[in-house]
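Several structures are given next for inspection.
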Structure P
Amino acid sequence: MIRYWNIDITDEYFNQVCDIPINIQANIEKFLDALKTTKDPKTIGESYKCPKGNYIFTIYPGLPYEFIYHIDENEKTITLISCERLGFLDYGQTE
């Protein structure tokens, strides 16, 4: 398996994920593994790129959380900034 990206986390992200049940954390880890091994991480989940900067807002199917991360293409680093519970759930998100 080829790894294209390194993953860094902010303190805010770490503190938010610590409060998530362990079974959901395991599912988050699967998506992070997919981010690391994909040339274009914006193709994982439903992603929106902010017009200014390389900040990405993403929702992964089956997870009731929204993620914000920053991509540094030169350093090949993804920095996880935020992981917050969705304010609404659609048919693809589990409780």
Structure Q
Amino acid sequence: MWGSLSVVGHLAIQFLGPFVLALVGRPINQDGFLFVVLASWAWIGVVAFCVRFLVGMKMEKPDGMWSCKNCKYLNQRYAVICEACREPYGKKA
């Protein structure tokens, strides 16, 4: 879902950016196209930042290795979903 959102936004900015610049009266020259390209890559950066740092921010996270309540599998400290049964670590905050 997030990859699709970033690609669709990237392509939309690439194709619609020059039209928007023309509507606001900015000349469509090399600087305008550079702005459009940088804005489209910035969109991908914003989506990546949000997915990495904001999605799941309120989810409870383990302090160390933890055993799943469902299947008793011992998971690594970085796993927030059980690697064996796909059960989440804890409840939503």
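State the single structure among P, Q that was used to calculate log10 I(q)/I(0) by the Debye sum over Cα atoms at q = 0.20 Å⁻¹, giving -0.92.
Working: P: -1.01; Q: -0.92.
Here the read-out was taken from Q.
Using the calculated result 21 for relative contact order in percent (Cα under 8 Å, 6 or more apart), pick out the matching structure from P, Q. Intermediate results must be reported in sequence, preceding the final value.
On the way: P: 30; Q: 21.
Working through the options, I get structure Q.
helix-only ellipticity at 222 nm (-39500 (n - 2.57) for each DSSP H run of 4 or more, over all residues; to 500) computed as -7500: which structure among P, Q? Display every interim value, and only then the final one.
On the way: P: -7500; Q: -17500.
The structure behind it is P.
Which of P, Q yields 12.9 for Kirkwood radius over Cα pairs in Å, for residues 37-84 alone, as computed?
Details: P: 11.1; Q: 12.9.
Label of the originating structure: Q.
Rule-based calculations on the coordinates, nothing more; no lab input. Quantities reported herein were computed from a predicted structural model and do not represent experimental measurements.
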